Structure I
Amino acid sequence: MSPSRSPLALFIVVLASAMTAPCHAQGWQWHFLDGLEAGKRVDGLAGFGEFQGGYAIKGGVPHPVLWRDGQDAPIDLTPASRLGGEVFGMSSDRQVGYAASPNVYHAAAWRGTPESYVNLNPAGFRSSYAYAVRGNQIAGYAKPNNSPYNHAAMWTGPTDTFTDLHNSTLAVESRAYATDGEYQGGTAAFRDVGTVAALWHGSADTMINMHPSWAGGTNSQIYGMAPGVQVGQLGTGPYLWHGTPESAKRMTPAGYSGGEMHATDGVHHVGDVGKNGTGWAGIWMSDDPNSFVNLAEMVSTNLWSSHAHAIYSDSERIVVVGQVRIGLGVEQGVVWVQELPAPGAAALMLMGVVVMGRRKR
């Protein structure tokens with residue numbers, strides 16, 4: 001039998017465990033994102049600070065939408081010159097995605113209002129999409145007028161100068177889905193390998209193959225980035241990289257299968273994994289596959305599908321943005337939030353308990 005512990009000692013052990021253990025479902029809150037028309041599809045795809053972005057169906061087509069923590073009515077960012085679009089990425093006060101009119105899809109950027117719309121489509125390209133923004137850098141892809149293949153692309157502020165990242169010597173096609181403000185990540189159809197994850201450092205001649213040599217087949221891509229971290233998919237599983245092909249790590253948690261990672265803040269990563277025929281949206285609290293927290297099951301256990309598309313975190317909270325489909329209903333945008341303890345709060349609590357314990361002597 002182990003020796004008995006005083007109430008103070010037991011409290012310290014419990015508190016220390018709480019300070020170091022991975023976060024679990026307790027402490028998370030969630031809410032749905034309002035649509036533009038009742039009963040129509042809504043999808044959360046981006047987030048930064050107290051705002052989230054994505055799209056909502058209106059008049060049968062997706063409209064780019066901005067929400068503010070579910071507190072206000074959604075802002076329809078569709079400019080007067082377009083019929084719809086989507087928001088794919090956000091950073092600071094800027095949102096990026098595309099705006100569309102019949103048979104025209106052009107990369108777009110906004111600053112919170114439809115009037116702030118900027119058409120990013122470069123000259124000589126018939127279509128384009130902006131997927132991510134960080135600092136003054138936007139990543140996406142564009143299709144040249146004289147080619148059936150997409151080219152990974154970058155726009156750099158403050159004038160949104162366009163850079164074609166596609167290396168036609170190495171690849172047939174390429175797409176950028178992410179940026180950490182310095183590097184760009186995505187996928188490329190390499191001529192000697194196939195379609196695999198790719199990484200750029202601001203120019204076409206820096207494009208490298210991020211598919212690890214030990215992985216069979218092809219089919220890999222980078223979907224999200226933060227400085228020093230890339231996340232995405234390899235084969236049918238969620239994967240994480242730290243700057244090199246050989247750093248690729250499978251992140252499937254025990255008891256789950258398949259899936260993909262969509263975004264990262266550098267410490268926490270979000271995406272979805274499979275179990276019993278359903279995709280479950282969640283968050284990895286670290287680079288440990290088993291740090292995965294199933295966020296979707298908080299909303300409903302009767303899910304047809306779910307996805308976690310974006311993450312934002314600061315010293316006060318972690319915010320995850322995504323979508324769920326309950327049963328055979330329509331897709332609904334959802335936001336999960338975990339409030340974080342104030343810096344030093346746990347230490348102050350422990351100090352108070354120690355002082356209280358000393359007074360009892």
Structure II
Amino acid sequence: MSGSEKYLMITSEFPPGPGGIGNHAYNLAKYLGLNGKEIKVLTVSDYTDKKESDEFDIKQNFDIIRFERYDNRVKTYLERIKLIKKSLLEENFTHIIFSGRFALFCCAMLTKNKYKAKYISIVHGGDINTNDIFQKGLINNALKKSDLVIPVSNFSKSFIKADISPEKVIVIPNGFDLENLEGISIHEKVSSNGKLDLVTVGTVWPRKGHHNVYKALPELLKEFPDLKYNIIGRHADLSLVRDYFDDETYKNIVNILGQVTDVVKTETLSKSDIFILLSETQTSGDFEGFGIAVIEANYFGLPAIGSKNSGLEDSINNGVSGILVDPKDPAEILDAVKTISENYRTFSKNAREWALEHHWSKIVKRYTDAISSIKLF
């Protein structure tokens with residue numbers, strides 16, 4: 001592919017704010033840049049302040065433009081669309097990458113023939129599976145208009161409508177690229193040493209299923225009385241866990257860290273034993289598209305336990321890097337924990353090897369190959 005390629009990425013999440021879509025967008029931009037592509041990113045600044053965003057942006061090897069947010073929601077989106085069209089008219093982009101629900105809406109609203117760029121849409125989770133008929137129509141229009149559609153898991157792919165040409169749909173899993181690891185010891189874990197430290201990394205809200213872990217704790221504590229459960233993530237919706245958070249029974253068992261720095265996150269992962277993410281699909285249609293936090297935990301040698309019938313079926317190599325379970329079955333969850341604990345060294349070694357297969361230095365090659373194939377469609 002030509003080194004003259006110029007990419008515009010439009011994404012609904014981006015660091016230093018939290019979120020798996022933002023994590024994915026950042027690493028895709030970073031590694032396309034490292035592979036000789038010119039990148040410009042149009043994105044939001046949610047859950048972070050301007051100073052933090054500015055400090056982050058200046059360190060990158062690509063341009064980042066942050067959308068303004070106004071008191072009037074309609075004005076916010078109209079101004080965003082105006083900025084996108086202005087960028088497309090002023091610069092000769094060869095490719096546009098749309099990532100996240102808002103970005104897919106933008107794709108639907110752009111006139112395809114007006115811009116000579118190829119359209120690439122990334123499909124994550126809830127962005128593709130909304131119950132809103134109008135939004136669903138916009139998203140389907142975006143995918144029809146796209147030259148390439150990339151779901152991050154086979155589970156996500158299963159929600160793409162049959163009228164989208166299958167030849168232009170290519171599944172590419174999420175990847176990881178942890179930074180700020182100075183001083184963090186990465187070593188092979190050989191056993192859980194009779195103790196059990198579970199950890200979940202993800203925004204605290206119903207989809208992530210923290211409440212399912214809580215419901216399994218009574219059974220787990222019978223077998224592992226010294227069990228500890230670390231929870232890392234922004235508190236977005238505590239409706240299903242508030243009572244647990246306030247329950248004195250779990251005061252010395254559960255460590256609620258909230259949103260933390262990368263250093264604290266990696267230190268916590270390196271000291272934990274098993275990563276657990278019992279996600280569940282919401283009535284709104286939102287679901288776990290992949291679960292990059294799983295792969296990040298695997299890098300530290302943590303085997304993972306995750307939900308069946310979700311994108312975690314792609315992020316967990318069942319029986320190898322971890323075990324898939326019914327998130328609402330405490331007995332099945334306990335069996336998975338016991339199986340991993342009894343074969344910890346093997347699971348831990350496999351988890352780390354699985355993570356290394358998903359490093360962005362390898363995943364980006366799958367992107368460049370897929371993008372190269374656009375002309376064949």
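The numbers here are math on the coordinates, done by the rules we state, and not lab data. What you see is a predicted model, and the numbers here were worked out from it, not measured in a lab. Cβ atoms are built from the backbone, for glycine too; each structure is taken alone.
P(r) over Cα pairs in 10 Å bins from 0, in percent, for residues 216-255 alone was computed and gave 26, 56, 18, 0; which structure, I, II, did it come from? Only structure II yields this read-out. Comparing Cα Rg over 2.2 N^0.38 Å across structures I, II, the highest figure comes from I. When distance in nm of label points 7 Å out along Cα→Cβ at positions 208 and 328 is computed for each of I, II, which one produces 2.2? Clearly, the read-out refers to II.
Suppose you compute Rg and Dmax of the Cα atoms in Å, for residues 64-199 alone for every structure in I, II: which one lands on 15.0, 51? Working through the options, I get structure I.
Among candidates I, II, the computation of helix-only ellipticity at 222 nm (-39500 (n - 2.57) for each DSSP H run of 4 or more, over all residues; to 500) that gave -11500 used structure II. Comparing relative contact order in percent (Cα under 8 Å, 6 or more apart) across structures I, II, the highest figure is found for II. The greatest value of mean count of other Cβ atoms within 10 Å over residues 72-79 among structures I, II is that of I.
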